[in-house]
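Scrolling down, you'll hit the structures one after another.
We did not get these values from a lab; they are worked out from the coordinates using the rules stated. Note that the structure is predicted; figures quoted are calculated from it, not measured. Cβ atoms are built from the backbone, for glycine too; each structure is taken alone.
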Structure P
Amino acid sequence: MAAPPTSSFKSFQTNLTETKAHSTTTNGNPVSRGPSPNRGASIQDNEAIGSESVTQKSWLSEQGIDRSKWVMLRKLSHMRYQHENLDEITVFMRDFGMHVVKKTDTERWYSGYGPDQYVYYAREGPRKFLGGAFEVESYEDLEKAAEIHKDRLQTKGIEEIHSAPGGGHIVTITDPEGFPLNLIHGQTPTDPKQMPAKLIVNDESTKPRQRQFQRFQPGPAAVHKLGHFGLVSADFPALQKWYTQNFNIVPSDLLYVNLPSGERKEVALFAHLDRGQDLVDHHTIFLSTLTPDSSIPEPHVHHCSFEVHDFDTQALGHQWLAEKGYKNVWGVGRHILGSQIFDYWWDTSKFMVEHYADGDLVNEDTLVGYGPAGHEGLAVWGPDVPTEFLH
């Protein structure tokens, strides 16, 4: 286990109201005080995670994971779904902040303003999840995946991508739960796009924005990139083992429940890509356990999440989607694990999609955190967690 948090972090967590009320007096009488004001701070990763944690190296050793067997993932590329009505989902995606980069009679590719050729692929057909797509480090990683998982292939080995922007090659396999996993390599780079300007912000002591007024244009929250996606599994231990043993996917946080026997049962995983010292998103994939009271009784995709520029962008995007009559699931609020400001919506096929901003970054030196699973641990602030989010 890691060392306990330092006194500075303990001080940050402490509620001072009681202490001050008993220790501070006027003429021998306790001073009446209101509740301590809320506080926020950017805390160093391992200090914020605390003592209920292990190093990434020790976790991998405990699991008996052989890094040489990994298919090396470079980044999360795009999501793939099947929709009955492509025109309908295209209107939603534009309102969500993407634009069509290419289309055919039966397919659509949608891009953001980030470095990817596209961040979302839609195919015409009955409602269906077609999996997330990761870019692998090399063509040899495609060959490795195709050979190791030849009994799980959905493609005819490695296939050339002819129709999609940027081309490249793809291998699609299924995980133990039956979810498709798409691995791609060799896309040609896309042209750089215009990045939004960073707002200059005044606080109570520092006023860098002088004779400059904040002004905003209503519209969709422009999507930058795909950040992560989540899967709900009937056999969480098997799915976690498969992803972490076969790919450079390692935990950022593991959530557990306490059983009547006193044992802990792990029920959720927030995992990032192990890229050594390179900083990566806190989680690229999220796995959780299917609960008996779930409104969807079989394994399913939970949501996929796309990065936007900042909080104002996100709030304006929320307003835009609400005015268009789309159904909000949960948000706007701020998560604890990952720290993102979140906003979840149903698309026109009843798949959940998320905008997020201001997410955490980690690397191999960031500890693996453990914590209890519970609704109260999902957000720092925001609306109450709706039941439909927990499906």
Structure Q
Amino acid sequence: MPANRITHPRAAHGADHGLFTLGEPVTAWTVSTALPVTYEVAFTPQVLSPANPALAQAGGHPGRRLVVVDSHVHELFGDRIHGYFEARGLEHRICVLPAHEQVKTMDSVFRVAEQMDRFGISRRGEPVIAMGGGVLMDVVGLACSLYRRSTPFVRVPTTLIGLVDAGVGAKTGVNFGPHKNRLGTYHPATATLLDPSFLATLDPRHLSNGLAEILKIALIKDRRLFDLLEQRGEALIEQRFQGPAAGGEVLVRAVHGMLQELQPNLWEHRLERSMDYGHSFSPTVEMRALPELLHGEAVCVDMALTTVLAQRRGLVEPGQRDRILALMRTLRLPLWHPLMEPETLGDALTDTIRHRDGRQRLPLPVGIGGGCFADDLTADELGDSADELRELACVTQ
């Protein structure tokens, strides 16, 4: 058939073919395709036990593995990580990487890519293993999404915030200039192995940091989870999720709630996302406060502000507001930060509107366990809510 006499694929192959032409002769094409995505998230106790094959088999057949490990995690578990792969007879190389917000940059991504190149991993059959907190997993995930345009990886979160938040979604990213996670991709890990025993090594502040993301899910969609945190939150911190204090149900509800929200909208085609609760003002506040605030702490300050805002709108009763703020204090989280002032909050809202394609799409709680979205927040309303929160935080403290 001459090149200028191409038959319309809809007529030749059916409407689901996915390649459509325009004109006779053809002058334009429309390509319609889809990328099927399947990934696994599973609680995997004792993941570093040589008797447990889960880590060796995750993401592919047992074989060579590049293991990228947070430097602090390596201090605690380096011998056990090496011993695991030795015991299972797997060739491996361990890359130790400092991982915190100030080094969450493309330089760290390039370091991982260089190690991937030196190790000579195959394109599909040798997934990189990322062991650490949210920063480490975001960096490794971005490197893997870029290396040969798509390299599989496996996540083993070792922090609470990694276990319930950064470890279960599809996003990767690094900071760029003053902006949090401004550079990134959607590249879910082939598998995420959740082992709560790592939490036994966390200090209380980092446990509270992760509890902020669990509280986010409780406030916006899961009243039962809020009740569990209210009843047992302090014990969970003291026991580091290792004791009998309902830790298992809290973790399962948090992970399930997150995945329920992510699965129908993994690529964020819809920009009204309940999981953005606590993430409207916190990215700007967190980056300007570095290194003073951890991620979850900044999220909590954001949630405290929007709880007060919701109460002023009649969406949350005063008694519910007080319960929410009291639980934040019980979980040893901050309610207030000096950067919660008009200039920073205004800049944060401007950036959020750009991020959400020209609209506020601001998640607000409705009571405890429900939510809605607002597009009409004014600077005066924001300032008045911040002033009220500052007074309430002083009383609460």
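Taking mean count of other Cβ atoms within 10 Å over residues 116-123 for each of P, Q, which is largest?
For this comparison of mean count of other Cβ atoms within 10 Å over residues 116-123, the top structure is P.
Structures P, Q were compared on distance in nm of label points 7 Å out along Cα→Cβ at positions 180 and 212, and the highest value belongs to P.
Once mean count of other Cβ atoms within 10 Å over residues 52-59 is calculated for all of P, Q, which comes out largest? That would be structure Q. Work out which structure the value 20.4, 65 belongs to, where Rg and Dmax of the Cα atoms in Å, for residues 92-307 alone was derived from one of P, Q. Of the options listed, only P reproduces it. Here relative contact order in percent (Cα under 8 Å, 6 or more apart) was derived from just one of the structures P, Q, and that gives 16; the source is P.
If distance in nm of label points 7 Å out along Cα→Cβ at positions 36 and 84 is computed to be 5.4, which of P, Q is the source? Structure P accounts for this read-out. Computing helix-only ellipticity at 222 nm (-39500 (n - 2.57) for each DSSP H run of 4 or more, over all residues; to 500) across structures P, Q gives -5000 for structure P.
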